[in-house]
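Chemist: Okay, got some structures for you below.
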Structure I
Amino acid sequence: MKKIVIAPDKFKGSLTGIEFCDAVERGIKKHIENVAIIKLPLADGGDGTVDALKFYTGGKLISAEVHDPLLRPIQANYLYAEKEKLAFIEMAEASGIRLLKNEELNPLETSTFGTGELILDALKRGAKHVLLGIGGSSTNDAGMGMASALGFRFFDAENNLLEGRGKDLNRLATIDTELVNKELRNIKFEVACDVDNPLFGPNGAAHIYAPQKGASKRVVEELDAGLRNFNEKVEIQFGKNLQNIAGAGAAGGLGAGCVLFLNAELKSGTELIKSIADFDEQVKDADWIVTGEGKFDEQTFSGKVIKGVLDSRTKQQLAVFCGLSELTKQQIAAFKIGYLAEMMEQATGVEDSIKNAGKYLEKAAEEFAAGILSTK
C-alpha cells in the first residue's frame, strides 16, 4: 500500500491548509482506493497557524480584553489547548500594525503591552507552553511593553517609571524585576521567528522595519539609538549582549525582549509546527509528500513551509501543487520536485484561481493520482 503525506501551507485568501488536504485526498481517492493518506497541514507561524494548531490540539479560541498598540482597550484572541496546556499567541492580535489607521502609525508611541496581557491571561489559565508568533508588529519597543504587563518595571535616570513605548528606549536607565510574575520561570516559551536581523545597526529593527511602521528618517535614528541604549543597560545589569542573537531585531526588537524577559527560544515558525505535528516521524516511510502554497517562487526557500518539507525529506518523492509557479525548470529539477501542478493552468484568471482553488486542486490531484500513482 502506498503512503502519501499531504503537508501544505494555506492558499492565502482562498484555502486553509486543512481544506487543501481534504481536496487533494478526494482527488487521489477517485483513482486509488488502496492508499494510506496522512494529513499534516503546516504553517510558518503567521497566517494559518491557528488553523493548523487547532487541527493538532483541538484548542479553542480564547478572547481577552487587553490594550492595543496605543494602549486603548480591545478584545483580542489566542488559541489555548487545555489538554496540552499549550497557548499560541499572535502578537499582531494585540500589538499589530493592522490595528492602527495610517495616521496613527508611530513606533515611538506604540507598545507591546497588550501582547504581555495575552501571555498573562494564558498563564492564569494554566498554560505551561507558549508559542508566540511575532509577525505584523506596529512596535519598536524591544518588548518593554510586553514585559511591563508581566511585572517588569523600567525606570529612567531620575527614577521615573516608564510605560514601555518606543520613545522610552533612550530614557531607560534601570530594569526592576522584583514584581515579575513568578510563573514565568516555569513556562516554556518558543517564538516563531523567521528573520535573523540584529537588534540595532544598519540591518537592525529600526532601520529595516520602522519605516513601514510610520517612522521618518529622524525617528529611525532615534529608535536605533534607543535600541543601542537598551542593549547597553541590559548588558550592564544582566550581562547579556542581545545584539549577538540572530532574530533579536524581529518585531521591533521583540525577538530580543522575548529572549531576555521570557527566556524564550527563537525558532523557525515552520519547524515549530512540524515539531507539534511530529512531522519527521510521520513522513519517514511515506512514498510521496504532497505540499503546496499559493505562490511558488524563490522566497519559498527562505523559511517557508515548502522549505521545511524539503528539509525533512529523505527518500520520499515530492509533489507541489500551487496557484502559480515562478520557478524555472532548472530550479524545479535542482530541488528534485517529482510533480508540479499549477491551478492557474486550469483557471481563466487569478480571480477564478482563488475563488475555485478547491475545485482545481481536486482535479489536479486526480490527474496526479491517475498519471503518477495509479498501479493499474
Structure II
Amino acid sequence: MQTTLKYLAVGAALLLSAMPFAARSQDVAENLKGTGEVVITSGGGTWEDAQKKAFFDPFTRDTGIKVVLVPEDHAKLLASIKLGQPEADITGISGGALMGWVDKGAVEEIDYSFFAKDTLTGMPEQMKNKYGVGALLSSTVVAFNTNKYPASGKQPKNWLDFYNVKDFPGKRTLPKCEKILDGGLIEGALMGDGVSPDKLYPLDLDRAFKKIEDMKPNVGRWWVAGADAPQSLISGEVDIAAAYNGRIFKAKQEGAPLELSWDQSLLQLDYWLVMKGSPNKENAAKFLAYISQAKPQADFAEAISYGPINNDAYKLLPKEMVGILPGSPELVKKQVFQNYSWWSEKAADGRTNWDAALERCVTMLSQ
C-alpha cells in the first residue's frame, strides 16, 4: 500500500460528462430503487444530523428504501453478529480497525456491482476496499496557539518543528497510548526525527520511541479525547499540539487563538461495513452505492467539514471549503496517508504491529 496519498487525486482531474450531476444521480437512483429497509448505526448529534441531511433522507426519497437508525454500540453489534442476528446492516469504523472486524468474521464483502461506473471512477482505490467503503477523510495536524506563535513571527509548520524545542520552545500535547494510531504518535515522531513522508513505512518503532522519550519532559499533557488538544492550547497548558483538524477548525470558528498547518498532516479515513449475515444485504449495497456519489458526498462535506471520498465532490463544493477539507486537491500534496495495512500486519506470535506499539507505549509512559 502506498504511504502517501498521491493516488487520492487520481479522479480529481477527470472531466464530467455533459449530463449534470443531479440528473445523473436521479438515473442512478432508478437502478437502486427497492423496498423494505436498511438498518444503520448512528452516533447521534451533529454527526447524525449531517448524515440525515446528506445521506439518509435523500436515499429514502430517491429509492423508496427506509433507513432505520440504531445507537452505535460496536461491542453489542459484534455480539449480535456472533449470535447470527446482527442488529444492524451497516456500521462505520475507523480505518485502522477494519482488519480487526475482518479477522472476527464480522463483515460481508462489499458488492460493488451496484455502484455506477462514474462513482467508482471518482473514488480512489483506498476507498474501495474489499470489505469496506470509504466513509470520510480526517487529519491529525500540527496545531498551535497564535498568542505564543503570532503570524508576525516564526510558526511551527510540521513535525520537525513540533519536535524542535530549541527553535519552538513551549509545552506540547501528544496522544496517549490508546490513541497511538488515530493520533499519529509514531508517524509524527519519525517525521519529527527527519524521516521523509514517503519513506515512513515500515515504521521504525525503536527510532520513534526514542524520539518520543526525548520529548517527554516537554509534554504538558497526554490527551485521550479529541477535545483535549484544543482545550489545552486555549488554556495555555500547552503551546503546540498534535490534534484533529476538525477540532482545531471548530475552535477557530468560535474565536479561539489557534492555527494549524497541513504540512505532513496525517490523512485518515473511516469505512462503512456491511455486517455478516445482514438481512438487508442488497439494500445495504444500494445505500453505499448511493451515498458514494459526488452529490451526497459534497452535501455531507459541506454539512460537517470532513473530506469526501469521491473526488468529483470537490467540483460541487464552494471554493472556500475545498481548502479546508482533508484530502482535497489543494491539500493532498502536503499530506501523508496512514498505512493501515502495516498497522494490521501480524508477527509470528499473531500480534499486530498495533499490539506491539501499544505495549511499548504503555511501558514508556509508566516509567
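Each reported figure results from applying straightforward, stated rules to the coordinates on display, with no laboratory input. In this text, all values refer to a predicted model and were calculated from it rather than measured experimentally. Cβ atoms are built from the backbone, for glycine too; each structure is taken alone.
Chemist: One of I, II was used to compute FRET efficiency 1/(1 + (r/R0)^6) of positions 86 and 262 (r between Cβ atoms, R0 = 25 Å, to 0.05), and the result was 0.05. Which label is that? Can you show the working numbers first?
Modeler: Working: I: 0.95; II: 0.05.
Comparing all candidates, it corresponds to II.
Chemist: Comparing distance in nm of label points 7 Å out along Cα→Cβ at positions 118 and 238 across I, II, which is largest? Don't jump to the answer; show the numbers that get you there.
Modeler: On the way: I: 2.1; II: 4.5.
Going through I, II one by one, distance in nm of label points 7 Å out along Cα→Cβ at positions 118 and 238 is largest in II.
Chemist: One of I, II was used to compute relative contact order in percent (Cα under 8 Å, 6 or more apart), and the answer was 20. Which one was it?
Modeler: Details: I: 20; II: 28.
Computing relative contact order in percent (Cα under 8 Å, 6 or more apart) on every structure in I, II gives 20 only for I.
Chemist: Computing mean projected area of the Cα convex hull in nm², for residues 198-269 alone for each of I, II, which one ends up highest? Write down the numbers at each step before the final one.
Modeler: Details: I: 4.7; II: 6.0.
If we compare mean projected area of the Cα convex hull in nm², for residues 198-269 alone over I, II, the biggest value is for II.
Chemist: Given a value of 3.6 for distance in nm of label points 7 Å out along Cα→Cβ at positions 110 and 182, calculated from one of I, II, which structure does it belong to?
Modeler: Source structure for this number: I.
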